[in-house]
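Next come the structures, one after another.
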Structure 1
Amino acid sequence: MGDGDEGMKTIAAIHKMIFLAIVTLLIIFFAYFVTLTDIKTEDTEINLFINRIIYSVNSLAYYDEDIDRSYLGRIDITKLNSTNLESTIDYSSDKQIAAKLTLRGKDPVFYNENLYKRLEPIAQSSLKRATSVEYKSREFWVSYVENNQLKSSPIKIEVVLGTT
């Protein structure tokens, strides 16, 4: 009966080695694909930037100090200038973001104008896939007070995001 035990031990050892090889290959497979996964955050970053422009009290949102309230969808037309945008939004990272805001009937306002004028043609061209430039355009209807009249108009926000 000694020969039978040796055969069973050999078969069990072979099964263990096969199982160990399969587990090792699975670990290598998952580790390889997890480390190669490229997480795209550009769309989220652009949406966050747009929301910050529209809804932040420091940016364009109208804020009534008397009742301590900001109004959704209403902007303060006096804040719609490049100087205000540059002073209230500061991105200091390796990704560079720029925007062009156009309220119908008004001159465009830029956030980081030089970068926008440099990256926007690349984002609109066929080279977009070869570069790290993302472009997104969104349009909102907003209200604002001008000459003591409440007006409503679309504002178009075009954002380009590039990495350095």
Structure 2
Amino acid sequence: MGATIILINLATLVCLVLAFYKDRRKARQSLYEAVKAFIRILPVVFIIIILIGLLLGFVPKELIARIIGEQAGFGGLLGVALLGAVLHIPSLISYPLAGSLLQSGASVTAVAAFITTLTMIGLVTIPLEIKELGKKMAFLRNGLSFLIALTIALLMGLIL
């Protein structure tokens, strides 16, 4: 895992150096916009991290394992998939949450369902989808995405 992080950061640094080499003004402007965006989302990220910390601090590992662990069965899988479909958490935050859930006794299948539904289904954005794609297409896309997310989760559970 450490080597991957080093490789990603090194590739990012190389791209940044190349951007400065090609056009210093545009690269500087891009960095300025990136810092502004980072500062803009920082409060939301902190709130989510605090909520996750409180959740994992106050909810016993045994309860997490019982609700979304191996013994929870398909009901636990369906529940966490629905939760992932409803929540609107940035992917950047969802991955550490997934790791914490795994360490707390959640099954790989449940965590995979949570992550895939979180990223593939947009119940929060469904009004926009209906406006742009039409009601039938929006519901079809989200319904198929939900079924595909469950399939991915079950496959991940079998593989891992």
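Each value in this text was obtained by applying a stated rule to the coordinates, not by laboratory testing. Source: prediction; values computed, not measured. Cβ atoms are built from the backbone, for glycine too; each structure is taken alone.
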Kindly point out which one of 1, 2 the value -14000 was derived from, the read-out being helix-only ellipticity at 222 nm (-39500 (n - 2.57) for each DSSP H run of 4 or more, over all residues; to 500).
-> 1
Given a computed value of 10.0, 29 for Rg and Dmax of the Cα atoms in Å, for residues 69-116 alone, which structure among 1, 2 does it belong to?
-> 2
Which one of 1, 2 has distance in nm of label points 7 Å out along Cα→Cβ at positions 5 and 133, as calculated from the coordinates, equal to 7.7?
-> 1
Of the structures 1, 2, report the one carrying the highest value of distance in nm of label points 7 Å out along Cα→Cβ at positions 61 and 85.
-> 2
For the read-out distance in nm of label points 7 Å out along Cα→Cβ at positions 21 and 125, a value of 5.3 was computed from one structure; give its label from 1, 2.
-> 1
If distance in nm of label points 7 Å out along Cα→Cβ at positions 13 and 109 is computed to be 4.4, which of 1, 2 is the source?
-> 2
One of 1, 2 was used to calculate distance in nm of label points 7 Å out along Cα→Cβ at positions 77 and 141, giving 1.8; which?
-> 1
Among 1, 2, which structure scores highest (criterion: mean projected area of the Cα convex hull in nm²) = 1
